[in-house]
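Nothing in this text is a laboratory measurement; each read-out follows from the coordinates by a stated rule. Just so it is clear, the structure is predicted and the values come from calculations on it, not from any experiment. Cβ atoms are built from the backbone, for glycine too; each structure is taken alone.
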Structure P
Amino acid sequence: MKPRFESKLAFSLIEMIGVMAIMAILASVIVPTTLLTIERAAVRAEKATLRTLGAGVIDFVRFNSRVPTTSTNPPAYPAALPWATDITTPQQFVTESAANLRRNPRNVDRILLVDTSGGNYRALLISGMRSGVALPSLANLNSTAAFDAVWNTADYGVPANGTGIWAAWAALGEYLCIERINLMPHLQDITVVLQNSGASAVSYEVLRPNGTTFTARTTFAAGASPRTLLTKVGQRVNLYSDAVSATPAFSYVVTPGGRTFVFTTSWTPL
């Protein structure tokens, strides 16, 4: 009589419990790590978006010789954020629509703040990537002290919380996205000096890079004291040999160093 051998075609209950325990241990390690990786990727993507928007703000400033309409101006934040409209209409300085710029993928409003105190020209784009945690209200952010606190925040940190406005963000600095924009090279006053040493009146005007008037055409009498114009980089100073000509005799695009011009029988740069 031949011996009979039984083949084992299934796991025992003990073996199945062991496999499930191992899978649970692996899941407890892998899932949090995967979720954290996804969160960090989302934050990196938002910071890259803010850099692009910051470049758009700078292009807007160069073209218009002014900052975009910030969130502190009507209509009130957060119902609408007009800065996003400014950098997309009528000239499109970024490729996204204004509606897409106003909120990040976590449906949190992006805020543009501008500081011009003490002769500074700075801007901040602020965005939060922690779902359910709102940024401070503009009523709390609309001061130089609050602006400086954000500007001086270290990477992955939270702004100084002297008044408690950032309390909800304690220990959440890695989700806070801040883009700092230095507008000084584009908005600081550049001096252009005009002197009329001729025998008759001359005139001048200053145009923004977009062609609109920054300083209306102004007559400058012969022998008058030199005129000092405060202009911006990229603006165009049109100089006329009289008060009525339609075509300028000399046209100067403002550069960082400024310039002096003297009129005798024609305009001459010094």
Structure Q
Amino acid sequence: MAKGKFDSKSLQTCFSLFMLLVLAALVVFWFLRRERLPEEIRIAAGPPGSLYHTFASAFGVKLEKKTGKKTVVLETAGAVENRTFLANGQAELALFSNGSGPTEGTGIIAPLFDELVHVVARKGAGIVSLRDLSGKPVAFGAEGSGVRSAAFRILQHYQIAPARSSPAVEPVGALKNRTDIPAGIIMSGVISSELQSRPIILAGFADSRGDWQMNLDLSKKRAESVSQALSIAGLPIEKNVGFGEALPIGSNETAEGQALNRRVEVWLKR
């Protein structure tokens, strides 16, 4: 080999060393720039005692064991405030109700459980349909809660304007303790302890189109289809019943009323 020149073996050695240096540099670059878990993981949950807060607390324990990072469950008003916490960087994780998130720069990791929306009225209040909520005080839920957001969307869809004096309070407590509130809109997760501990009757209904027997059969099938979904979630379904076109909550003379009458109600036994 002439002086000052490399043979092929030397070139291969230099090339191999160069590639190793490039690979090492890429590994260092990735290590320094990789996304890391924060030392503390904050979970925007909900009010103490709520299903969101209970779930977040249990999840936080498992997450801390899995990652070795400290987890903190944040008390909030609910889903809407959780969205704000996440968007503002005040939380790394947050629980949302359907329709209240996510926002730009965030994403959904996984669906957790279904939530049911109930419109509840006092006996004797003269409220038998959604239209009857017009002009009356209705408990929607606290400011920043997911149920309040869902309630407003439902009422806007049906063009119903309740009383301006409707309080921003938790609906179940309001209906129990305040006689001046005749109705409330309640959202309950299907894994809530109240739903799982009490037998459930699913009542199906139909509009008045078609003959009586057809509507009776259709309402029973409607209840059975809901029963299958809730049974998968582990809820104690006692029985499914069909009432056909009985007990309408809307006028069968209009398309909107017919849509209201095609429904399945969830009844909890005492």
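Structural remarks
- Among P, Q, structure where FRET efficiency 1/(1 + (r/R0)^6) of positions 63 and 199 (r between Cβ atoms, R0 = 35 Å, to 0.05) as derived comes to 0.55: Q
- Origin of the value -12000, where helix-only ellipticity at 222 nm (-39500 (n - 2.57) for each DSSP H run of 4 or more, over all residues; to 500) was derived from one of P, Q: Q
- Structures P, Q were shown, and Rg/Rh (Cα atoms, Kirkwood Rh) at 1.32 was computed from P.
- Read-out distance in nm of label points 7 Å out along Cα→Cβ at positions 87 and 159, computed value 2.9, structure in P, Q: Q
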